[in-house]
Structure formats: C-alpha cells, structure tokens
Structure P
Amino acid sequence: MIDWFPVFLSIKIAVVSTIFALIFGTFLAYVTTKYDFKGKSVLEALATLPLVLPPLVTGFLLLMLIGRKGAVGEFLFYYFDFQIIFTPYAAVVAGTIVAFPLMYQSIKTAFLCVDHKFEDAARTLGASELRVFLTISLPLSVNGIVSGTVMAFSRALGEFGATIMVAGNIAGKTQTIPLAIYFASEANELELAGVYVFILSIVIFLLVFGLGYWKKSANKEMRHA
C-alpha cells in the first residue's frame, strides 16, 4: 500500500523551495542585469554552479555548511539549539539551491529582453526605481518568471542527491518521492517504486504541458492585441 507522506512532503518542500528561489533569483537577476560591479562574473558563476555540479557534490558542500560542524549549522546549534541537518528544513535548503540556477537564468534572460526604452520613459516621468521595477520590468518579464517558476518547482520536486546528503531518508519525516523511489527499488518493491515514478512523472508533465499551453495562449493574445 502506498504511503502518501513522501508525495505531500515533496510538494511542500518544492513549493517553499520555489518561493525562496523566486525571491532570491529575481533579486540577483535584476542586480546583475542592471548594474556592473566588481566580482559580478564570480557571483554569476557561483549562482550557476549548482546546475552543473553533480547533486551529491552540492549536497556534500551543503553538509559542510549546515551540518553540526559546519559554519552555519554549528552557529545555529550553539546559539539557538536548532539543528537543520536531517530535517525537512535541510530538504528545503537543498531544493532551493538546486532549483535556484534555473530560476535565475530564466528571469535574467527575461530581464535582458525588456526594452529599456519603456523603463527610461518611466524614469523621465518621475517614477522611482522601485516603481519602474514593479510596473515595467516585472510585467514585461512575466513569461520568463513563470517559466523559471515551473522549471524550478519541477527540479526541486525531483531532487535526490543533495537531499539525501543533508536530509537523509527518515520515513515519516524527510522521505521525499525520489528517496521513496530509490529505497523501494533497493528493497525490490518495484510496484511501489513504479507508483511513485508515475505520480512524479504525471505532476511534472502536467506542469510542463500547462506552461507550454499558457505560453501559446499568451502569444495568441499578444498577436490579436
């Protein structure tokens, strides 16, 4: 009989991870597309690194950071008696890190495609930078933001390598769908693993299909406008 806990936990973790990736990804994408500063290339490389690093390597680096002996983990445990490692919070951290590059790259591309004439016109009319961002830059980048959100959510939902390093596979606590698939296969429970694979595949398929349909409809409306 299927245990629905990994399904619901995976969705919760993916939602929270996507929200964090959206906030930080939008901020960094705006900063790197609007301003030139020393160390910008290094920052962009670091932001993209989790996309090309093996997930297990990303997980190991996170373990060194948020583990009991890591800089962040030791600080939180010593001053707040709080441990991130082997909790759902660690899974959220892992999901955010691996999903971030997809979000960042998508939104960055969208910002680069914005016609700066509209932003400059708003500034000449007295609009503040915040107002220009909220009323011009963001609305004109909505396609990239939505695409990044869907891709980031799908990536966080299917995350395995980094998650198992920092959150472990604790049934009823940190076990996500990918972990449930792996350990069900290891236990030769192939039917159960197949059910989890089907659920994960259907959710991601519907998201990607919905994104494509939404883009197609949006493009039609723009052509008729």
Structure Q
Amino acid sequence: MATILERLVLLDTCAVSDALDKLNLRGAVWGLGPLTVRRRVAGRAVTVKLGPPLKGTPKQHLGVGAILAAHEGDIIVVEHRGRLDTAGWGGLLSRSAVKKGVAAVVIDGACRDVDECIELGLPIYARQPVPVTARGRAVEHSFNEAIVICDVVVKPSDLVLADGNGVVFIDAVAADDVILAAEEIFAREQFMAGAIDRGRSVGEVMDAEYEKMLIKTG
C-alpha cells in the first residue's frame, strides 16, 4: 500500500489546492515558485523562523538546526515574511541539506547562490533570488516550531507539495481527507482531459460537472 507521501507526489498543487477549498481548509500559498530545478517534490516540513537580529537570539547560523534535525525526504520551510532585501537561504546550507537527503527548501522570501543550488540539483521554492547576505540583517529565531507562510500556519511534520505551480501545505491531522479529495478531483480532471484529447468539445467537457467538483463541504 502506498504511503501518504507516495500518494501526494502523484498529485499536483492545483488538485490539492482545490481539495483544500472543498474542505474549507487553508494551505495554498502565493508568490512562491521554483528558482532552481523544476521537479515536483513532497515531504514533511522541518520549519525555520527568521527575523531581525534581537538581543538574546540564538548565535548559530540560520538553518543549521533544521538541517541537523531533518530526515531524508523532509522539506525545510523558512518563514522570512516575504523579505526580499536579504537572503533567507544560501549555497553552503544547500550543500549540507543535499548531503542530509533534504528533498527541497521553501523560503517565504529571497534566496542566494541560486546557480550553486542548480548545480547541486536542490529544488528551491522562493520569491526571488538576491545576492545580499543575511549576516547582520537576519537571524534564526527558532526551528521546528510553528511558523507562518503567507498567513498559513505550518507546523513541523505537516505535509508539503511543491511543483511548477507553487507550494501547498497540508495539516498532518487532515492529510488523509485532503489527499483523498485531491485524488478524486485529479482523477476527474484526467478523465476530462482524455475526453478533450479524444475530440469532445470543451463546451461539453467543461459543463456544470466541473464546478460541482469544487462544491465546499463541512
């Protein structure tokens, strides 16, 4: 029997976003796209919270704790509140993450050393590249605690799916329901795509049944 992550990676973020809508759940975010290799990835979240330097904040380099805590296949998710003037992730961290088997990194902000990350083959989902270092500008406030990405709360071990469309998060508690709903939506859309390929008109295929797929429940 396929694991929940094996089922999730067969879907796309659009189907999962639709399933979240149908179940009245939040999890789809905006403005985050692939900066490096374009590959669909699914994994469990290891979280990092960044912010401005404050007295008493940890002295270790941002992201290190998350890498050490990560298991193979995990996805590191970085809260940086959309900040674009300084990097929330970089090349040495990426190199270490690849060695640890991290599947991808998601940053609500900017990332640097993008060319190096491409060479490493590490999928990075972020807002944009930037060459500016975080040194003296941002520090890690915590890791493996609840964070906020585009107003969506992400907790350690929540599910993450990222592809060319962007990123969605699934609360671990609701994962079975969300993935089942997404599988039903995805299967229906694949059937409709096949009908169009076989010559049926888009007017016949995109009828009221399409909208019914997204009727909210609960």
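Just so you know, all these numbers are worked out from the coordinates, no wet-lab data involved. Everything numeric here is computed off the predicted structure, so don't read it as measured data. Cβ atoms are built from the backbone, for glycine too; each structure is taken alone.
A few comments on the model shown:
- Cα Rg over 2.2 N^0.38 Å derived as 1.16 - corresponding label from P, Q: P
- Test item: helix-only ellipticity at 222 nm (-39500 (n - 2.57) for each DSSP H run of 4 or more, over all residues; to 500) calculated as -9000, pick one of P, Q: Q
- Entry that produces 1.5 once distance in nm of label points 7 Å out along Cα→Cβ at positions 54 and 94 is calculated, selected from P, Q: P
- Structures P, Q, by distance in nm of label points 7 Å out along Cα→Cβ at positions 6 and 166: label with the highest value: Q
- In this comparison of P, Q, the computed figure 1.00 for FRET efficiency 1/(1 + (r/R0)^6) of positions 14 and 38 (r between Cβ atoms, R0 = 35 Å, to 0.05) is attributed to Q.
- Comparing distance in nm of label points 7 Å out along Cα→Cβ at positions 70 and 198 across structures P, Q, the highest value is found for Q.
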